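Colleague: In what follows, structures are represented as structure tokens.
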Structure 1
Amino acid sequence: MDPSLPDSQAITAPIPPISITVEERFKSIDIETITHVVVHLPDKRLNQIMLCAANIPYDFDKPWAYWFFIGKILSRGFFGNED
């Protein structure tokens, strides 16, 4: 983690690959129509993801960089890119 960078770039670890599992009832949804994704992750799960993906613990006092990193992981999984 590089605290001198903006939060959106502070975690310099590579974005890990992710596979998305979809319930049968949602398989017919056109991904092009998705504009927002809401994800609720408990603090313990965030810490596990960060330790596994970037080898750094989640900082509960300054979570923004971690939220950006998790968002990039999910964006790659859903849309194939980090943006």
Structure 2
Amino acid sequence: MPSSDSEFDVYVRSRAYPGSFMVFLCFAIDDRQSFRDILKWKEESKRYVPYPNFFLIGCKMDNRIDDGTVSMEEGLNMSRLIHAVKY
């Protein structure tokens, strides 16, 4: 699904949620902004999915080559914070 906040993208995402019971929240481990955006996407999805089961997915793990990437510990902490079923 699109991840921008354009009016069209918000419209498209709002149509994808109804009937869902699982929400996969993905971020790029080499992009801290995408990691911070997880909280925003969680709140958005809760508006459309009453009792979601969240799954947190760290993408681009092959790019974990420097200290600037999101660590496994940070990912686990975020998964606890958002009450994810699995990280």
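Taken together, the values in this text are just the output of simple stated rules run on the coordinates, not laboratory data. The shown structure was predicted, so the numbers you read here are calculated from the model rather than taken from an experiment. Cβ atoms are built from the backbone, for glycine too; each structure is taken alone.
Colleague: When distance in nm of label points 7 Å out along Cα→Cβ at positions 30 and 54 is computed for each of 1, 2, which one produces 3.5?
Modeller: 1
Colleague: Looking just at Kirkwood radius over Cα pairs in Å, which of the labels 1, 2 belongs to the structure with the highest value?
Modeller: Checked 1, 2; max of Kirkwood radius over Cα pairs in Å sits with 1.
Colleague: Oh, and also: Identify which of structures 1, 2 gives the largest calculated value of relative contact order in percent (Cα under 8 Å, 6 or more apart). Please report the intermediate quantities before stating the final value.
Modeller: Values: 1: 39; 2: 30.
Largest calculated value belongs to 1.
Colleague: Can you spot which of 1, 2 the value 37 was calculated from, given it is percent of Cα pairs over 16 Å apart, for residues 14-61 alone?
Modeller: Considering all the candidates, the number was obtained from 2.
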